[in-house]
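Next up: the structures, one after another.
Computed from the coordinates by the stated procedures, all read-outs in this text should not be read as laboratory data. What you see is a predicted model; the values in this text were computed from it and never measured. Cβ atoms are built from the backbone, for glycine too; each structure is taken alone.
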Structure P
């Protein structure tokens, strides 16, 4: 029976906790823009639905943080501010940018979650199953984003690269700090 390395386990839970909270903050920023400036009821409903999935994911990892006595990343307050800012900014740029934000983040998370499942041993079956379920939710969000206008054409390609690079940097830092 393969056991999960304790260090990897702590990193996985810490970064997933931070990432799911970050996703909530991105959606909160988008909703703030949509409620105050953009007035797009349809897009607002879509984002609220996806935010509910992220809340479920966050609550699971928050419980794991507490149950296993793992310290969350020290950078949560910074990630909160950056998440709300990213969400607000992309929503202000319009539906294509808001949906690209979701698609770009979810593409990074897809690889991230898939790689985590390889690091988890037989002793972490429940955690592995949750990560696999959450990964599928994230893939569904990505599909929704492309169905609702996400594009990488023109300058959106630059935005995609910025969001993906930022997400990967946040992941790397949150695993360690």
Structure Q
């Protein structure tokens, strides 16, 4: 059975595109095509979410669910408080912190808002790992550490967010066409 896309995929598309655009400067001439692919992927995800409405297993908007609101509240506080504090330690740390917090946000979604949704558990696990790696590299410092943090925790998180939802969207379109 093909997984219908839902608002969690919209969240992945939005965060993923922001991570890719904000952290792809190190790609040099490859940046423009990569950003274009990211935009196309986000649009495909948005269309797939719209087309998933009414399908078996489709999930409605999350905003009225208490678990969703608690998760987002904790995330906002962690981002607003943590990023400026870490920036005082090293300017590259907020990127890794955002990756870590957003990763944990997806783990929480998979556990409390969309129980059993393995896609978001995987996204959250990988992003959490990328955020931790980024924090370790950023705290270790050294030449090029800011670039490594941006590439691993920033750009890597963007790909991690966009890829599973894009694959699910393509599968959905393929199944509906068949």
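Quick notes on this structure:
- With distance in nm of label points 7 Å out along Cα→Cβ at positions 116 and 140 derived as 4.2, matching label from P, Q: Q
- For helix-only ellipticity at 222 nm (-39500 (n - 2.57) for each DSSP H run of 4 or more, over all residues; to 500) computed as -24500, the structure of P, Q it came from: Q
- With FRET efficiency 1/(1 + (r/R0)^6) of positions 124 and 148 (r between Cβ atoms, R0 = 41 Å, to 0.05) derived as 1.00, matching label from P, Q: Q
- Among P, Q, structure where Cα extents along the principal axes in Å as derived comes to 52, 27, 26: P
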